[in-house]
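**Q** Below: a set of structures, written as structure tokens.
Throughout, read-outs are computed from the coordinates displayed, never taken from laboratory work. The structure presented is a predicted model; accordingly, all values stated were derived computationally and were not measured.
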Structure P
Amino acid sequence: MLLSHFLAGAVSFGFLSLDCFPALWRRTGDELFLAFALALALMAIGQAVIMIANGYLDEHSWAYLPRLGPFC
């Protein structure tokens, strides 16, 4: 269980470290960069919620709802 929490934290950190798109959006004004930034932030929040709720179990499937936003 400790390894899965560590890896979930690493994935969340990866999503947040890739969230450099707001700076590119400010520089270029392209709305696609803003959409990528929002999607990566929602993916990081979703991964953190899954880790906190121990959502790897089937009875915590609600924890995957924040991931629905970036894919829509």
Structure Q
Amino acid sequence: MWYPGFYDGGSVIEDYTIAYGKVTGSYSETITKVLTPPYTVTGLETGATYKFKVLAWNKFAPSLYSTEVTELAA
């Protein structure tokens, strides 16, 4: 049985989800099934600042989201 928030830190990571947006805590875009990092997010507005967070999936469930990071799109 799967429960939200339940994860097994010992299982192999199968893919990742990237959430991002321009406002802290508000992620307007997500990219799921990123199988192999690194991953380049395209279509960002040059000179804009974006907030990103990532979670990992294994065969049981997703991890918790990472700490948010802020990046300037070049």
Structure R
Amino acid sequence: MLTAYVLVNTGTGSTVNVAEDLRRLNGVDEAHVLDGVFDIVAKMKADNSDKIKEISEKIRKIENVVGTISMIVDEK
């Protein structure tokens, strides 16, 4: 099982709604609103990197998501 974190930037005033949308996505375990450079951090879990990419693509398609950075955890 792979774990990945996604840092998300949102449009002005949409952070809480985007976080709620993220929490409803299959594969997203957590989504937290941040203060700082990024608006949200989301934690994903999936069986393989292809599934992580699939979830990341769904995140980028959410309305008011303006940018993401994904980081896969190296569990070695």
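**Q** Given a value of 3, 15, 24, 23, 17, 10, 5, 2, 0 for P(r) over Cα pairs in 5 Å bins from 0, in percent, point me to the structure among P, Q, R it was derived from.
**A** Q
**Q** For helix-only ellipticity at 222 nm (-39500 (n - 2.57) for each DSSP H run of 4 or more, over all residues; to 500), the calculated result is -9000, so let me know which of P, Q, R that is.
**A** R
**Q** Can you tell which of P, Q, R yields 38 when relative contact order in percent (Cα under 8 Å, 6 or more apart) is derived from it? Numbers along the way, then the final one.
**A** Details: P: 31; Q: 38; R: 46.
Computing relative contact order in percent (Cα under 8 Å, 6 or more apart) on every structure in P, Q, R gives 38 only for Q.
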